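Listed next: structures, encoded as structure tokens.
Where a number appears in this text, it was derived from the coordinates with a stated rule and is not lab data. Note that the coordinates shown come from a computational prediction; the quantities given were computed from them, not determined experimentally. Cβ atoms are built from the backbone, for glycine too; each structure is taken alone.
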Structure 1
Amino acid sequence: MTNRDLALVVVAAGQGQRLGAGIPKAFVDLVGRPLLTHAIESIIALPDLAQLIIAVPETHLVEAAEIGAELIGDLPIAFDVVLGGETRQGSISNALAELIPEAKVVLVHDAARALAPTSLFASVAGAVRETQLSSLPVMRVVDTIKRIDGETVLETIDREVLRSAQTPQGFVAAHLVAAYGAAESDFTDDAALMQAAGHQIFAVPGDERAFKITTPADLAAAELRFSGKPAGYKTGIGTDVHRFTEDAGKPLYLGTIIWPGERGLDGHSDGDAVSHAIVDALLSAAGLGDIGSNFGVDRPEFSGANGKVFIEGALELLKTAGYRVENVAVQIIGNRPKVAPHRGAVEAALQSILGAPVSLGATTTDGLGFLGNTEGVAAVATALLAKSEPVTGPEGRLES
């Protein structure tokens, strides 16, 4: 029979401001389930687990309790949820106050390292039992490390003696409780606190899956591990065509800016085929209809409007729906105008509005059709969107 002598403290009280999700990091979804759920699933697979303690913000005490209870079910594991402190150290101190007497080894783990495998927990706990030392999983540093002073590089540090620390970090329970009780300073991790208390730290091999999810890019990397493609990303295509106008005084607008010396395009607005194709691509990616259904010709306020108006309107719809623009590419099709002299100005103008990279290209139809006869201009755009958080009002309703 397995001796259940292991307690695991999961720190899940961080607000995750760099992740920008608007909720505590541990409760951000990763392929449809909170990071905390993924972390707990690996933990409860440990055959020697006697107790699980989760430290969370006050706003998420109930949700954490429900997640843990559902996953643990009938397993013989004591389960507690405690209020997180103002610091990581405060959260762990609150958790240690709930340790059961059976717990001889304690592992402390960050919920942000949600993909840490069960094998890593077992390895760290085994090292504590074997050595009776505090045990820390570490990873080799692969980049060349420089020590700097301001903007001056002072020296290159030997990376062979450097390691990056991970969690879970493991300890003899009595040693960790005593060190926390005597701590007078705040430390960035538990190994540092134990070292300051005079304990030797034993290094064990870490695991690349235990990387910390801190930024949206980290979350995207975690999603890739599950699906092989970035979850929450959407692509859309938009097209638009306008004929050249007979009005000699109407300027040509493409990409929201005037192209001097060129004949303008007919249209209810300014005839900006580039901007209109981009709007259709954005709305298509988000499943929000098209430019006609949102900014139709029956709307007198859009008569003669610049393409910027429609792009900014589309961006507001995307924000409300919880999307941000990652990239836009657009191609002009036609014999004229010549794109090269204006490419930089158009890309800069559109990037300023969209807040994302924009690339502009051009092609012809080899003299075929109305475009080949220089009767008008067509544009085809593609857009890549990423899922963010929808904008909600004070009562939780989507803002319009």
Structure 2
Amino acid sequence: MYEIMIVDDEMLVRSALKGMLDWESEGFTFIADASNGEEALSVLDEFPTVDIILLDIYMPVMDGIRFLQKIQDRKRLPAIIVLSANNNFLAVREAFKLGITDYLLKSEIDEQTLLAELQKVSRTITKVQDSTAHGNLQDQRMLKILIEDTLYGRNTQLSIQLLEDTDHPLPLPCVIILFWFTDEVETQQLQMILQQAQQYLQEQARGYVQLLQNGQLIFFIAADPDEHYLAEIDAFSRDLQDQLRISMNIYASFAVSALCAGLPDIPQQFTLTHRVVHSESRIIRRAKQFIQKAYARSDLSLEDVSEHVEVSRTYLSAHFKKECGITFWEYVTLKRIEAAKQLIDETNLKMYEIADKVGYQNVEHFSRVFKKVTSTSPRSYSSRIRP
């Protein structure tokens, strides 16, 4: 149960926030409230375990900025969400420097918005928060928040203004490349993918990469409108796609935006690029689901799958390669060999039985394919599992 304090000089605002939802059923409890920063300091002394503070900026006696300054030397700092008006640019910028976790526009707060924000912030909380975790880490967190707000059109005017005022890493003009993963990827794998993408980006091009909350990677790559940059962007994307597949067995798809001349262009170009994820990958996801169920059929064909997803063979073949970085048959082969390795690991079946169960009627052909994919024969692989 996360403990929340509201600090706002308007009683109606405090009551409205507390009465929006059945917060305890969502894992939150409003433990206290205050009408100004001075009262909030006293409340914080009484309830030092407060996890999240909803903090107004402009209040009498002690405003939100002064309150933030006062709590800087505390050993444990709660996560702080600033409640702001759209024209409070300077105050929000100063609040970020003082370590706030996020901000919300008062005019846009409703039940769903507030709940989503509290859930997002609670995921970043450890029950012991150290006040020394500011500095560079805080700057990175601020940039991530502002970039995502700009991308998704949240608080657009204020987020762009705040981002422009920072020493942001986005090259301009730039092209957006959105990478997504056609199979489910675990959180730990996502962090490894991000590290590899950052390293690859550092070696290959000037730009910035960020992992979005939905598990997608977004690149901002510098692009000179007077040069032919599209071929280079496509080559960069396909090279990274290959790197992820070869080094991590991760299959990624990507889409490329039109040129973004400045920060105001980014939300629209991101929206247009993001639509590709839903329009193209829906077909590929359905195809992969069908393959997962049917890979053991020795007579499985491209035509079977294309009929299932209701597109032509040519269309499916071309888009499979474009999205997955490998051909349809390469993907089927990898699925079959993955299944074969699992059977070798977990059963005592003969090799000809395993071959038959993963779609190969001829055990010699199965052995050749297995060795081509894994660089070892099925029997050698089996001997490593069972010496």
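Upon calculation of log10 I(q)/I(0) by the Debye sum over Cα atoms at q = 0.07, 0.08, 0.09, 0.10 Å⁻¹ from the atomic coordinates, which of the structures 1, 2 produces -0.50, -0.61, -0.70, -0.78? It would help to have the intermediate numbers written out before the result.
Numbers: 1: -0.50, -0.61, -0.70, -0.78; 2: -0.46, -0.58, -0.70, -0.81.
Source structure: 1.
Thinking of 1, 2, which structure, once relative contact order in percent (Cα under 8 Å, 6 or more apart) is computed, gives back 13?
Matching structure: 1.
Can you rank 1, 2 by distance in nm of label points 7 Å out along Cα→Cβ at positions 26 and 122 and just name the one with the largest value?
1
Upon calculation of Rg and Dmax of the Cα atoms in Å, for residues 50-161 alone from the atomic coordinates, which of the structures 1, 2 produces 13.3, 37?
Clearly, the read-out refers to 2.
Out of 1, 2, which one gives -16500 for helix-only ellipticity at 222 nm (-39500 (n - 2.57) for each DSSP H run of 4 or more, over all residues; to 500) as computed from the coordinates?
The read-out was computed on structure 2.
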